[in-house]
Structure 1
Amino acid sequence: MDRSSRAKQFMPFDALKGFREAVAEKERIFVSKRDLPEDKKEELDWKLKQIQKEDIITVEYFQNREYMQITGMVTRIDDAGRALEIADRRIAYTDISDLKCDMLKE
């Protein structure tokens, strides 16, 4: 038996394609959206007014029944649509739960 044929018999076999991904999806913990206190909302509002395009920020936001965190450069600030774009990801102001930026003086 040549080497390539012999190696194939030791390759992992996945009898149920997609089963591992389905189990991993089931193990994810989904949460409901937190209702922020009024002082936290005011603090976030102040921070959103301070940031500018091309600032590097870290945003924690709610998406698809879980909280996500992204760090990147602000590519667009849409005050009319009340959204922020970081690295081609659009985040609504209402979904933001925390915002950090080294440039902000807190």
Structure 2
Amino acid sequence: MPERTIPALRAAIAAHAPELLADFEANWQSKIADTHDISAAPAFLARWWGEYALARDPDLDRHVRDLEERAAQSADPDKARAFLEKAAQIHSQASLLGPGE
């Protein structure tokens, strides 16, 4: 993981997960650049930190997307909840990674 700054994260996304870059840039524009609301920066960084952490591990990213898809398709609310809880747990673990991990 890069240094925990928006410029370092953007550079890492551009280099290692370019498929995320357009969404990253659009989200930056709508949440911070267009609004001039720097108070949104911590939430922006947290969201994209987790997105990048998953994207750099394609197998884990596919697993999380599969869990989310299975939840969306499940007719059983308990199974859907279990799938989403597992996906959320993985997202949470990914967001805890620090620079250099």
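Assorted remarks:
- Looking across 1, 2, the calculation of helix-only ellipticity at 222 nm (-39500 (n - 2.57) for each DSSP H run of 4 or more, over all residues; to 500) that yields -22000 traces back to 2.
- Among 1, 2, structure where mean count of other Cβ atoms within 10 Å over residues 16-23 as derived comes to 9.1: 1
- Computed 12.8 for mean count of other Cβ atoms within 10 Å over residues 48-55 - originating structure among 1, 2: 1
- Label whose coordinates, when Cα Rg over 2.2 N^0.38 Å is calculated, return 1.17 (choices 1, 2): 2
- Source structure (of 1, 2) for relative contact order in percent (Cα under 8 Å, 6 or more apart), computed value 23: 1
Bear in mind that the values in this text are calculations on the coordinates, not laboratory data. What you are looking at is a predicted structure, and each value in this text was computed from that prediction instead of being measured. Cβ atoms are built from the backbone, for glycine too; each structure is taken alone.
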